[in-house]
Structure 1
Amino acid sequence: MTDDWQAQLSAAVARGLDLVGLDAVAAALADQVQALAEHPDAPVEVLRPDRPVLGVVACESGRLGVLLQLDGRVSVHVARSVETLLELVVETTEPGVVVEAESGSEGAPAADRRELLRRAGLVVPGWYSGSGFSEGDLLDACTAVLSALSP
């Protein structure tokens with residue numbers, strides 16, 4: 001069985017051209033493409049920086065670092081100080097950018113913040129209670145990574 005969605009689309013466009021003209025059909029198609037791109041289930045391209053980025057925030061255990069690698073992988077690191085955190089991270093990757101952020105952000109619920117980061121291409125790692133940092137700290141560090149990459 002073949003899928004004839006393209007033929008159906010072509011027929012619908014042809015009908016639209018006959019009824020309302022090219023400009024109206026082009027606008028409707030653009031609206032549909034935009035709606036698909038903004039759909040919550042739309043695929044998002046993974047954020048791949050041109051150099052590794054480390055976002056750092058203060059946390060209960062000292063400092064929390066979120067490292068975004070060149071391939072888009074994200075790893076979480078915890079240490080007592082920024083210096084110790086950098087020593088830990090440099091064992092595997094030399095961060096090209098280190099950005100420190102304020103922790104304790106108020107505002108949007110964690111699920112909404114995670115979704116905003118996901119839609120920007122940064123998948124936030126899982127968080128577990130008792131990890132020595134809060135979910136808010138983790139989201140703050142991820143947001144710092146993203147802000148370092150924003151123009």
Structure 2
Amino acid sequence: MYKESVADSSQIYEELIKQEDIVASGGHNVAGIVWGGIFTVTGGIFLGLGINVLLDNYHPETWDDVGDRIGGGLLIVGSIPLLLIGIPVLSYNIYKYSERKGHANKRDEYQRSLDSYNQRRGTSGSIKMSLLPSLDFFNGGSGLNLLMQF
């Protein structure tokens with residue numbers, strides 16, 4: 001994983017960040033959640049409508065009632081594949097998305113640790129400059145102070 005030479009902590013943190021970044025991307029899981037949700041909701045609606053139609057026409061008296069019962073049965077039969085596809089796809093993608101969210105949190109923690117390490121070592125590569133107003137009431141003067149942090 002690392003070269004034979006001794007790697008300093010910043011290289012180790014950068015490698016860990018790269019590894020976590022690879023598994024932290026969860027865009028395709030969001031698409032899976034959307035599609036699994038669409039299949040599950042559609043299957044649930046078909047199932048509910050089919051049961052409602054069957055219960056409304058429990059004792060058919062005319063051929064229209066028989067047709068409604070057949071339609072209700074077809075809605076129930078049509079809901080089964082939608083639910084059999086939608087529920088597992090939705091469940092799997094929700095699980096994987098939450099798992100990837102954990103990797104993203106770990107990646108962010110590594111990044112904060114790397115920033116803190118670089119700041120302690122003084123290799124953050126940034127200089128902070130602040131320009132502050134200054135008022136001297138005792139001597140009657142004013143001005144600007146430049147504060148630089150390395």
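Source structure of the calculated read-out (relative contact order in percent (Cα under 8 Å, 6 or more apart), 24) within 1, 2: 1. One of 1, 2 was used to compute Rg/Rh (Cα atoms, Kirkwood Rh), and the answer was 1.46. Which one was it? Structure 2 accounts for this read-out. To which of 1, 2 does the computed value -0.63, -0.76, -0.83, -1.05 (log10 I(q)/I(0) by the Debye sum over Cα atoms at q = 0.13, 0.17, 0.19, 0.28 Å⁻¹, for residues 10-73 alone) belong? The read-out was computed on structure 1. A value of -14000 for helix-only ellipticity at 222 nm (-39500 (n - 2.57) for each DSSP H run of 4 or more, over all residues; to 500), calculated from one of 1, 2, originates in structure 1. Taking 2.4 as the value of distance in nm of label points 7 Å out along Cα→Cβ at positions 66 and 90 derived from one of the structures shown (1, 2), identify that structure. Only structure 1 yields this read-out.
Laboratory data are not the source of any read-out in this text; all were calculated from the coordinates shown. These numbers were taken from a predicted model, which means no experiment stands behind them. Cβ atoms are built from the backbone, for glycine too; each structure is taken alone.
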